[in-house]
Structure P
């Protein structure tokens, strides 16, 4: 019979384990293991892997926010013009908001040179809201209910669409 030595988790030295990280080959317990499609890795290796996906630099946040704010302001103004059309305007706002979200996402992608970071995507989403705020406030102060509704529709469609297009989230294949 072969004699096996006991192995312990490198993070929790009091826990016996036989599980190893597939990248660094250290022993890990089940609470330290992160499941991947090809096996388990430790949390340290997972953090290293995540860092390789966050490529944005500090000026991407500034330029992305500014470009998004400007384009969102223009789109928000156009939504306000559509508000005078009446009920047919709802269809135009739905289609226009989708198109505006796509244009904004592609403009940000070009400005940031396709660098990525979850914080960048959140900043760009905030830029969409910030760009729409002036027109939203004008609609609120003037008491234009349809204008407020159209602005809300624009934001509800554009913000998630911009975030999804930049982050690469696919709703269908």
Structure Q
């Protein structure tokens, strides 16, 4: 990433069209069938916790944080984390995740959920949700449902259905 002049800033409503184009390039139309998208439908991202990455004036990455709940326990849903294919493997995704987790922690949030690859996300503190603890709205590979405690012990007694906040 040293060869890039990367700028990370909080997402704004103005960024939405560019983010949608980026998500279309990265994930295609099948992304709408995923369970995590069901939690985001009609549930806008928290713009204070969501970040975009620019190289010059070009948006090259995005990470959204959306408010959800595990039963009665408030939480956040991280994602989609998207980096333009031409800019992958340069640390942009990691920078976006770190910015969102740092902002969430500073705002007093305690739990973040995502559906993703454990080997990639474990470096940020994400761990696989124990089988049967949470129920996603729709089919999902339980090996990919990960949670990060922003406060030690925050997930200890949590269980239930995952719902939009």
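For which of P, Q does distance in nm of label points 7 Å out along Cα→Cβ at positions 44 and 140, calculated from the coordinates, equal 5.0?
Derived from the structure labelled P.
Comparison across structures P, Q (criterion: distance in nm of label points 7 Å out along Cα→Cβ at positions 36 and 68) gives the highest value for P. Suppose FRET efficiency 1/(1 + (r/R0)^6) of positions 60 and 132 (r between Cβ atoms, R0 = 35 Å, to 0.05) works out to 0.35; of P, Q, which structure was it derived from? It must be structure Q, since only it matches. Out of P, Q, which structure matches -21500 when helix-only ellipticity at 222 nm (-39500 (n - 2.57) for each DSSP H run of 4 or more, over all residues; to 500) is calculated? Answer by label: P. Work out the source of 14.9 here, i.e. which of P, Q gives that when mean projected area of the Cα convex hull in nm² is computed. For mean projected area of the Cα convex hull in nm², the value 14.9 is produced by structure P.
The numbers here are math on the coordinates, done by the rules we state, and not lab data. What you see is a predicted model, and the numbers here were worked out from it, not measured in a lab. Cβ atoms are built from the backbone, for glycine too; each structure is taken alone.
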